[in-house]
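Student: Alright, structures below, take your time with them.
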Structure I
Amino acid sequence: MDSEIETQIRECEARLYTAMSTSNVSELDVLIADDLLFTGPTGELATKAMDLDLHRTGGTQFHEFVPKELEIRVWSEDFVLASAQVFLSGTYLGNAFAGDYRYMRVWRRGKSGWQIVGGSVTAIA
């Protein structure tokens, strides 16, 4: 069971990477839960609406998106923790950035499948 769930989450993470790197708002809408709470790299708290709006308006733009590692912990049949290291470059609200980042994401399985309900991203020094 755990290996099947891990495979599903790896597929969701791959879909998420593509959606983030291309600012595919409709795909992000499917993968992100309405009740998302996410902490950004400067400590600000973001909601799903805020994240989708940043992608829709070009406030977040990725030029490079290179996954480096992905660790998954299956907590139950409905909750999974994923930790991803990714090299990113792009712009956020007009400010350029580039470097390695660590994402922590909580995935929850609901009526519409697996969705992200919480997480954070931190720059790796």
Structure II
Amino acid sequence: MSGIAHHYLPILLFFAVGIVFAFIFVGAPVLVSKLAGTSKPDTVKLSEYESGFPAFSDSRGQFDVRFYLVAILFIVFDLEAAFLFPWAVSLHWSGQAGWWAMMEFLAELALGLAYAWKVGALEWE
């Protein structure tokens, strides 16, 4: 084998093993269910099963934009918490520069929270 191809062999093997496992854990159960199961759809099988009654309107209806704003704010502050844990663990390595970088990050997030609160993005009617 040439020098360059020899370096890509582990990547190729990793890719092949991934494809085999994907077929085993995804493709095989689907194939077995098609072969062993019966597919006879009728009105009872295709009816609503979560709530027990038909939907009031079209399922593609639009949501209020406030729902998306609250969801985005949740993600932002959830990521803040995700950044705080590794920062706290590695603070002794980053020293004072790491401390001030995180304080700047928290100040920017606090300003964002204050702005969202001021414009009423957190109000729900």
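FYI, it's all coordinate maths here, none of it is from the lab. Remember, predicted model here, so these are calculated numbers, not experimental data. Cβ atoms are built from the backbone, for glycine too; each structure is taken alone.
Student: Which one of I, II has distance in nm of label points 7 Å out along Cα→Cβ at positions 63 and 87, as calculated from the coordinates, equal to 1.4?
Tutor: I
Student: Taking -23000 as the value of helix-only ellipticity at 222 nm (-39500 (n - 2.57) for each DSSP H run of 4 or more, over all residues; to 500) derived from one of the structures shown (I, II), identify that structure.
Tutor: Corresponding structure: II.
Student: Still on this structure: Distance in nm of label points 7 Å out along Cα→Cβ at positions 47 and 111 computed as 2.0: which structure among I, II?
Tutor: Among I, II, the structure yielding 2.0 for distance in nm of label points 7 Å out along Cα→Cβ at positions 47 and 111 is I.
Student: Where does the value 21.7 come from, among I, II, when Kirkwood radius over Cα pairs in Å is the thing being computed?
Tutor: Label of the source structure: II.
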